[in-house]
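For reference, the structures are reproduced in the following blocks.
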Structure I
Amino acid sequence: MKTEFASPERKSKKEIDKEAKVIEEFYLKSPVTKSMFDAFQGIVVMLNENRQIIFTNEYFNKLFNIKNPYAIYGKRPGEALRCVHSGEAEAGCGTTIFCAECGAVNAILTAQKGDKETRECRIIDADGHAYEFAVTADPIIISGKQYIIFAVFDLSHEKRRRLLERIFFHDVLNTASIIWNFASFAKEGNKAAIKKFSTTMYLSTKRLIDEIVSQQELLAAENDELKITPIKASSLEILGEVAISYGFHPEAKDKKIEVDKGSVDVKFTTDPRLMTRVLSNMIKNALEASKTGETVTCGCRKQGNKVEFWVRNKAFIPKSAQLQIFQRSFSTKGIGRGVGTYSMKLLAERYLNGKVSFTSDREHGTMFKLEVSKIQNKVKRNKLESSNRSHSTK
């Protein structure tokens with residue numbers, strides 16, 4: 001089997017069961033250790049030298065409703081957690097090019113060299129749900145052989161709280177300050193200042209409401225509670241409105257937004273509000289990546305039975321960043337960012353029956369694409385998210 005990162009080798013089911021028996025005997029001799037693992041409110045598994053699971057704690061078994069742990073033995077962590085990349089290669093978890101940036105597999109590889117390692121790990125599962133974990137890999141010798149204790153703690157709610165704090169204590173506060181300044185002019189009866197800054201007041205108020213609503217929609221989308229309203233829409237009309245609106249955005253200062261003249265107007269059924277949200281994020285990200293004097297180009301066209309939107313800018317995204325671009329909380333712009341690309345993929349692919357992709361190279365810059373066909377609004381919730389949600393409400 002081929003690999004683009006970690007070793008692909010695996011042990012047979014017979015060999016895995018034999019190793020699991022060794023671990024069981026170890027815990028029978030040391031029941032206190034097993035009790036500690038089972039009392040831990042997080043996932044703890046034991047891995048062999050091929051990164052395969054040979055022991056699971058009680059929390060893991062309850063989380064995934066596993067009656068017989070031997071059914072899960074032999075899988076790797078990413079496969080057990082249903083990482084979207086774990087099924088992309090024949091050799092499974094740890095062997096795709098995306099795995100090179102994975103905190104989990106890198107922590108395990110460090111532990112295999114004899115050193116304890118703790119990292120953060122971002123995972124998008126097969127259903128498109130995003131998780132952020134703190135993972136620790138710690139080597140242990142049992143019966144003369146090295147194994148890895150691998151612990152996983154869910155940070156998703158903590159990360160979400162920090163993100164909302166940044167948005168509401170920084171972005172929203174800054175916008176609210178502009179509005180307060182305008183209100184001060186109005187209170188003092190300064191008619192000249194009121195007339196001069198009325199457009200700024202209008203746009204600032206609009207941005208404030210838009211920021212609050214976008215976070216409200218994102219939370220609803222992640223909880224599978226977002227309602228959509230499909231209607232007949234015009235692709236060029238939606239794109240044009242977004243382009244005009246972002247021409248007044250602070251990120252557009254000394255930059256241009258152009259709708260490609262070759263764009264084709266396509267009539268299709270969608271939720272215009274969510275389409276606007278996705279396209280807004282695409283254009284905003286392109287503006288943030290652009291330099292003064294540069295132009296962001298966007299367009300739409302018919303591709304078979306689908307409508308395709310695209311947004312292009314001149315910036316190049318480094319390869320390591322490309323591998324993480326759609327993960328929640330990952331950003332090249334600093335701590336507390338990284339919602340834009342994640343939300344556009346979440347909204348488009350879970351609610352608009354679309355597909356978001358991108359290309360980036362030094363010669364042509366970066367282009368994000370959104371392909372949309374028929375609408376859909378049914379989403380399955382997986383066991384991990386359902387369990388996490390029930391724990392958070394207790």
Structure II
Amino acid sequence: MADIKIPFNRPGLTGNEQNYMADALQRGHLSGDGYYTKKCNNLLESELGVSKVMLTTSCTHALEMSALLLDIQPGDEVIVPSFTFVSSINAFVLRGARPVFADIRPDTLNLDEKQLETLITEKTRAIVPVHYAGVGCEMSVIGEIATKHNLSVIEDDAQGLFARYRGRGLGSFGQLATVSFHETKNFVCGEGGALLINDPQYFERAEIIREKGTNRGRFFRGQVDKYTWVDMGSSYLPSEILAAFLYAQLEARETITAKRKSIFEFYQENLADWCRDNGVRMPFIPADCEQPYHMFYLLFPGLLERTGFINHMRSKGIQTSFHYLPLHLSDMGRQWGYKEGDYPVTEKLSDCLVRLPFFNDITRAELEEVVEAVHSFSAGLVKV
């Protein structure tokens with residue numbers, strides 16, 4: 001096999017990461033909730049229209065905090081698309097919840113809101129819509145259904161930071177939402193995330209859970225003369241070094257988004273004819289969604305064509321990647337009684353999808369090489 005010349009992902013820098021990290025060192029506060037953590041929280045609250053933001057060590061941990069805040073108990077049911085990363089449901093399974101999987105829409109690959117109400121039982125506690133590729137789910141419909149049945153909504157917005165649905169920022173619809181700053185995301189700090197809180201009843205307890213179950217935050221604000229263990233919790237605070245790195249990324253959000261928009265549009269413009277001629281689909285963005293340009297994927301007619309394409313691109317030194325395998329068909333999913341055929345759209349599209357290289361500092365020459373390699377693959381594809 002050829003050596004990889006163009007990787008699927010390569011974390012990029014904005015220029016101020018090392019400066020801010022050095023400044024954090026000079027300030028002498030390296031644990032969480034210092035100067036840069038607060039700057040990140042404030043920026044996100046302002047830009048997203050969210051009541052409260054708390055940086056966390058990962059999006060997974062933000063989801064785990066959500067499960068604790070909702071007091072999920074054994075036997076509770078949580079609805080989540082089968083086409084997502086395991087963290088979306090694992091956070092709730094850890095508290096004893098039963099996953100209730102939903103199929104996805106064939107256009108956006110988001111949770112199919114038309115099937116949602118049929119999945120609700122007397123044991124349902126929460127709905128976790130996942131904004132795939134940063135394209136918003138139908139939050140107006142999901143919100144109405146959740147309100148009707150008195151259910152909580154936790155948006156998994158790992159891929160959709162700064163995207164919008166009907167003019168509102170993703171993450172501002174559910175009682176809670178989570179985002180990711182993993183190195184594969186638009187804005188990174190290696191590992192990191194944030195919990196977005198729109199319901200004020202969770203503010204104080206979220207702070208306690210994030211601080212290992214103590215009221216340490218109240219102590220530092222002078223509200224109590226000592227702090228102690230008052231609730232369940234864990235260590236969900238990222239260090240100031242990570243927050244400083246992240247702030248440089250968030251500060252450059254307009255530049256980063258513009259770069260990613262140009263990458264997406266380059267692929268879109270240069271692959272449109274090839275896709276049409278070979279029966280391959282490109283991403284669909286509804287008119288009421290403003291995407292963050294998180295990824296560019298292709299949907300092939302089937303697994304055979306998708307596998308051939310990945311191998312072809314690798315032979316050219318270009319790394320591409322499939323994405324989620326259906327959770328209901330995983331070893332854990334089968335333990336819950338799920339089987340093949342339960343969610344046909346998820347099963348079909350999971351076999352068809354491949355993601356192209358997409359990162360902030362990909363060069364024009366690299367993009368042209370990717371497109372050229374795509375155009376050189378056609379054997380076995382269905383003509384339309």
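Please state which of the structures I, II yields 1.9 when distance in nm of label points 7 Å out along Cα→Cβ at positions 72 and 120 is computed from it. Label of the originating structure: II.
From I, II, which structure was Rg/Rh (Cα atoms, Kirkwood Rh) = 1.05 calculated on?
The value was obtained from structure I.
With relative contact order in percent (Cα under 8 Å, 6 or more apart) derived from the coordinates and found to be 23, which of I, II does the value describe? Of the options listed, only II reproduces it. Taking distance in nm of label points 7 Å out along Cα→Cβ at positions 144 and 296 as the criterion, the top-ranked structure out of I, II is I, with the highest value.
If Rg/Rh (Cα atoms, Kirkwood Rh), for residues 216-287 alone is calculated from each of I, II, which structure is the one that comes out at 1.34? This value belongs to structure II.
Read-outs throughout are calculated quantities, based only on the coordinates presented, and are distinct from any laboratory measurement. These numbers come from a predicted model, not from an experiment. Cβ atoms are built from the backbone, for glycine too; each structure is taken alone.
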